[in-house]
Structure 1
């Protein structure tokens, strides 16, 4: 991402209609959640306090977005049986939803015939795509993010997200397997 490109926070704050997120990995290993994930692995308890230091910045940002009418949707394509990391994500998703996100899960076996991008992404207002790049072990790649406002790329990514969303199972109905 070039230095003149807006940060994720700036993109979310500028969103007026929609911010959608497509996640397709079964394991992430980003540093800012390493301690929380390790604690969950050892105790089985996930921080579910939206005011905690871990959650508050995210909850505040999403709450501000939804308060101004932005639809924030997250779709996760997952392999089954799920990994420990996906169990961890599932255990924290209620906080995402309390912040105002809509979250759905799509078993990878039900996504086989969908054409999806090669990287996780965010789409803001159907006009910009922010690709998230990760290494093989799930840490941030180099570069970690890449922005595109190319209308053809945005349309392809938007179409892919909507196809996933249409098939995916709402969080409150998805059973971890």
Structure 2
């Protein structure tokens, strides 16, 4: 007399049944395109900046530091202010590309402090970059300014999701501030 297959035994047998063709499985091919991840607005920042501190030529590139003096941010899941004291360290290459590394802190409206490390690049035609450097408001579509922010957040924070999510930022430079639209990569 055959005993009925118990649930535990069935679960153990499933991989073998699938290999034997007993249970149909979806087969992925390495040539199949992976889904493009969606971008979801996480927050918009208006980062106030001070005058550039020019270091001069260092190792063949122009170096400067842009102090971060304040600002604000808002988004669907958190709002708050940009804390003074951070900076944007820039290396300006001979082709005009700015290699950027900004590091600063923000304070959410619930009092949580979050740190942002934000590397990226700004580049464009020389006349456009000259207008930006002169403090003119320039249409952001005329130049490339993208960063990849990473958040450092306490693991028990209600905002801990920021520390385990990938973000992409579209940015624009103005005379006294930088605007950052940060998107969660879904």
Comparing relative contact order in percent (Cα under 8 Å, 6 or more apart) across structures 1, 2, the largest value goes to 1
Comparing distance in nm of label points 7 Å out along Cα→Cβ at positions 118 and 166 across structures 1, 2, the largest value goes to 1
Output 2.2 (distance in nm of label points 7 Å out along Cα→Cβ at positions 70 and 134, calculated) maps, among 1, 2, to structure 1
With Cα extents along the principal axes in Å computed for every candidate in 1, 2, 89, 41, 32 is reproduced by structure 2
The highest value of Rg/Rh (Cα atoms, Kirkwood Rh), for residues 30-125 alone among the shown structures 1, 2 is in 2
If you rank structures 1, 2 by distance in nm of label points 7 Å out along Cα→Cβ at positions 142 and 158, the highest one is 2
Note: helix-only ellipticity at 222 nm (-39500 (n - 2.57) for each DSSP H run of 4 or more, over all residues; to 500) at -11000, derived from one of structures 1, 2, originates from structure 1
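Values in this text are rule-based calculations from the coordinates and carry no lab data. Just so it is clear, the model here is predicted, and its values are computed rather than measured. Cβ atoms are built from the backbone, for glycine too; each structure is taken alone.
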